[in-house]
Structure P
Amino acid sequence: MESKPRLEKARPEDAEAMLVVHRAAIRASAAAFYEPDIIEAWAPLPLRPDHIDALAHRLDTGEEEAVVARARNGTIIAFGSFVPGGRELRAVYVAPEHGRLGIGGALLQALELRARKYGLTEFVLDASLNAEAFYVRHGYTVERKGEHLLRGGRRMACLRMRKRLTR
């Protein structure tokens, strides 16, 4: 049995590995909920250098804060992120081969703890349809159905969710 992954704050140099997990997670878990053109717009392959650079920049400037889960060998197997300036939980993504082991829940808990240190009292997010059960299990409530604008202008169905962050 593999040891529990190590959770730590993401660094700009983690951006590429984070996006690899992002693409794999979406392509594995969301394909049953969204049309192929939405999956392609949301998780385009191959990875583009400008996407890697943009995430690295957001992490470097603090515009986005992320926590990564590393396997014993140092490989990033999951991550989650939020926007400290806007109460926005971006999402939690776990590599498909590491799913359903509690890693996503541990990441979510770590993100909520970090958010409280910024003085945030709630998280809001546009959750993908496939992620609804995960977030509900962790105390988030659905406010309404909505649409999330993807890079490139495509719109995907989502659920606007919220959770109060208690001390």
Structure Q
Amino acid sequence: MSNQSKLVFYGAISLDGYLARENHSLDWLFGTEGEEETGYQEFYDSVDTILMGRSTYEQIAILSPEKFPYEGKPCYVFSRTLTGSNEHVTFINEDIVGFTQSLKEQEGKRIWMVGGGEILQPLLQAKLIDEFIIQIAPVVIGRGIPMFVPGDRENELTLVDVRRYKQFAELHYEVKR
């Protein structure tokens, strides 16, 4: 059991808790002092599998049209409409919780849950998230896509570390079991 993969949310949010604007734009995130120094490579090297929803996948294609940023790592995209696979991802049309649980039962490093909202909510409800590593950007955007959608869940966390990357604050939590 100790070699089981851990599921981690890693990402940036606005101070008021949004992952992106309502139109999925991340313009508020770019150009902030410290954005290039957030320890991303160290984190990315600790990951061997990537999960995301279709909306996140489509935004990544817009932000990085020349090169898929997660090449070389298994990447699964939850979608109700897209099926099969392409050179970079496999589309998953099955239950988010069941699929993720089966991934976690495999030996491995971390599984990175990219994005949030609709994918994060059922994983939190099922208590499958093991860690949160959240960079807080110094901006209040007022409205957008929230990191946490309302739901009937409670997850207690333990603060593991706090780091500062110039204008970004990073909070690292583990979920209490």
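Of note:
- Computing relative contact order in percent (Cα under 8 Å, 6 or more apart) across structures P, Q gives 21 for structure P.
- Read-out distance in nm of label points 7 Å out along Cα→Cβ at positions 47 and 151, computed value 1.2, structure in P, Q: P
- Structure (P, Q) behind the derived value 2.5 of distance in nm of label points 7 Å out along Cα→Cβ at positions 15 and 135: P
- Which of P, Q yields 1.1 [distance in nm of label points 7 Å out along Cα→Cβ at positions 111 and 127, calculated]: P
- Structure from which -10000 was derived, helix-only ellipticity at 222 nm (-39500 (n - 2.57) for each DSSP H run of 4 or more, over all residues; to 500), options P, Q: P
- Parent structure of the calculated result 1.5, given that distance in nm of label points 7 Å out along Cα→Cβ at positions 143 and 159 is the read-out and P, Q the choices: P
- The maximum of distance in nm of label points 7 Å out along Cα→Cβ at positions 31 and 55 over structures P, Q, that is, the highest value, falls on Q.
- Which of P, Q yields 2.2 [distance in nm of label points 7 Å out along Cα→Cβ at positions 87 and 103, calculated]: Q
- For 39, 38, 32 (Cα extents along the principal axes in Å, calculated) the corresponding structure among P, Q: Q
Just so you know, all these numbers are worked out from the coordinates, no wet-lab data involved. Since the model is a prediction, treat every value here as computed from it, not as a measurement. Cβ atoms are built from the backbone, for glycine too; each structure is taken alone.
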